[in-house]
Structure formats: structure tokens, C-alpha cells
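Next come the structures, one after another.
FYI, it's all coordinate maths here, none of it is from the lab. The shown structure was predicted, so the numbers you read here are calculated from the model rather than taken from an experiment. Cβ atoms are built from the backbone, for glycine too; each structure is taken alone.
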Structure I
Amino acid sequence: MNKILQIIPVLFLVLEIFISDASAKINMFPKARYIPELSFYGDSGKAYKLKDFHNNELLMAVLWSRTCGPCINEMKKLDKFAQKTKNKGIEVILISPEKEFRTVDERHNFLKKIGAPHLVSYVDRKSNFANGMGIFVTPAVILVNQDNEEAGQITGGVDWDDDDVIDYMLKLKSDISKKLKEQKAANQQKEEQN
């Protein structure tokens, strides 16, 4: 009986990986949304907000957990995706629950072990960031435009290093930037008319 009880969590993890790889969903908002001033923390304990990352056309803030099978399954692919797109206007950051790692070194070593040594990671204290953003499942990606607005979200596992996915995300980045420019032009035109 004890052996059966030990196998059940492993079966659920395998089932979760299998199901989530087929269930990634993208939700693009008709109009980009305001992002609340929520903090997450770097290796030194310094607080950051999404608005601190505005060097690229698209920021992908990936919320993940070390206990999430689909998250672990996609990390190596996400690392490759980030390397292939970093000079093309897309920045990827990771945000995980702080309680999952005792030390910064433990978090970095874990990322190396699962094949994601290049990804920059942050922690979410008491899940305040995730809860404040309305994210209750991982993996989840918050898509942030250059004006620090949430353009959309991706939930579920993604085959990030697939060429079609990379092409799609580069086109999506361009579409988000174009939409932002059109919105700014429309706002400016309204101001001039008033």
C-alpha cells in the first residue's frame, strides 16, 4: 500500500506534463491593461517592478514553480528561446515563489541543473506579485509592452525553442509594438482636437 501511495504523486506529475504540453493558451487583450505596482526581488534582495524592464519591445515575465512539471519541462527550451530572441527586442525574466529555494545559489544551481543557466530569475515573496496579477497557475507568461502595460498572457506549457513558436512570438512582438504606436497616435490626435 505504501508503494502505491508513493507512486501516485509521480503519476500525477507525468499526467500534468502530458496534459499541459497540449493545452497552452494565449490571451491577447483588445486593449493593453494597467499593471499594478507589484514587487518581486533580485538576488541581493532589491525590489523590482515590471516597469524596471523597458529596454525591449516585449517583456515576457514567466511565472514558474519548481514543483510544476510543465514549468520544468519547458525551462531548457525557454532558455534557448531567450538566447535566440534577446537581440530581437524580446526580454525574458523568471519569477518563482521565494519559499521554494533556501538560497540564491540553490535557485541558480537548480536552473543550471534543468538546462536554463542563462535565464535571469527573481523571487516572489509570499506570492504577492502572482496574486496581485491574478496568476494562480504556472507556467504563466505576462506579456508587457514598452509602456509597461499588460498586452496579454500565455498559460500552459509551450515548445519555446520550436522555430514556428519563435517566429510567432517575433510577429506578436511586432503586432504589440504597432498597436501601441497606433494607440499613442490616436491619443495625440484626440489631445490636438481638444
Structure II
Amino acid sequence: MIETERLVLRPPMADDLPWIRAEMNSEAVLRHLGGVRSDAEVADGLAADIAAFAEPAGHRRWTIWRREDERRIGRCGLFHVRSDAAPEVLRGANEIGWTLAERAWGLGYATEAARAVLGCGFGASLIPAIFAQTSDSNIGSTRMMARLGFERLSALDYFDPDYPAEDNPTTVWRIAREAWDGRA
């Protein structure tokens, strides 16, 4: 578990499934992430996220809970770049990602959660760098990456056929361990 001033990030649980289906698997939330998924895909994804916490080197995608009302508001995690479309040097690299339910947008929760997850990633291991990916169409995430201190690596941008034209190219960002200062 990771705690911040306003948030608690907990490992995913099976009872997250109805909430993920209702609030996270929507057109608006997944607009820049490939779109709505089937119920089976959502269930399989959650099962993989739960199982990963049992693995010493598994990915970590925490459920974000707001302290003030103990409600789930999103997900944030560290994992590895898996896209076959990504440049070779990027495949398997450490990556951070976040998604918030619509009702939690614009309140700084994503930045707060990402800052905590980056601190966990850099503090608990010898990870030299953490990458983040988005597209120029995702203005909110692009601004947040810059605010967190990520550097744009346009030479690594790539076309991902799993995403629509408006979400291509995938833009690649990186923050090195030595550049991380916990800001946001």
C-alpha cells in the first residue's frame, strides 16, 4: 500500500471488478487507451493485475482510493512496455501509467498518485529510468508528464496499430533516477 496526503493506493482486489466495469471502462476514460474493452477483457486484465502482486518482479497497478470518502477513483502503476510496435530499446523497459474515473479529473489526483508511484519505483529498486507513453492528442497526460519532470524522447516515438490515427504516434517520455526529485 502507498499513502499520500489525499490518497491511498492499494493492490487490486477481485471486488474492484464492478467498479472498473462501471467507471473505468468507458469511452471517455479509455479515449486515449484504445477504447472500451469487453467484460472478459476487463476481468482478465484485473486478474492479471492481482496475480502480478504475487510475483517478485511483477507489474504493479494499484487501485487509487480517495481518503476523504474512501471511494475508488482510479488506477496507477508500474509495468513493462509490451507493445511489439515499440522500438526495440523500449520493449521491456519500466513504464508508469495512470487512469482516473471521470469524476476525479482535474483535481490533481493523477499527479499525486503518479508522484507516489514514481517514488516507490525509484526508492524500492535500482531502476535507472521510468518511461511513460501517450499521444499528442492526450493533452492532460502530456502536460502531467512534463510537470513530473519527464523528458520527451521524440526519436523513440512510434506508430502503434492498436490505437486509432488520432492517437498516433505514441509519444515516449523518460525520467531518469538522478532527475527524479519527487516534484509535481
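Taking mean count of other Cβ atoms within 10 Å over residues 78-85 as the criterion, the top structure among I, II is I, with the largest value.
Among candidates I, II, the computation of helix-only ellipticity at 222 nm (-39500 (n - 2.57) for each DSSP H run of 4 or more, over all residues; to 500) that gave -6500 used structure II. Ranked by mean count of other Cβ atoms within 10 Å over residues 110-117, structures I, II are topped by II, which has the highest value. With semi-axes √(5λ) of the Cα gyration tensor in Å coming out at 23, 20, 17, pick the structure among I, II it was computed from. The read-out was computed on structure II. Work out relative contact order in percent (Cα under 8 Å, 6 or more apart) for each of structures I, II, then name the structure with the largest result. The maximum falls on structure I. Source structure of the calculated read-out (mean count of other Cβ atoms within 10 Å over residues 62-69, 20.2) within I, II: I.
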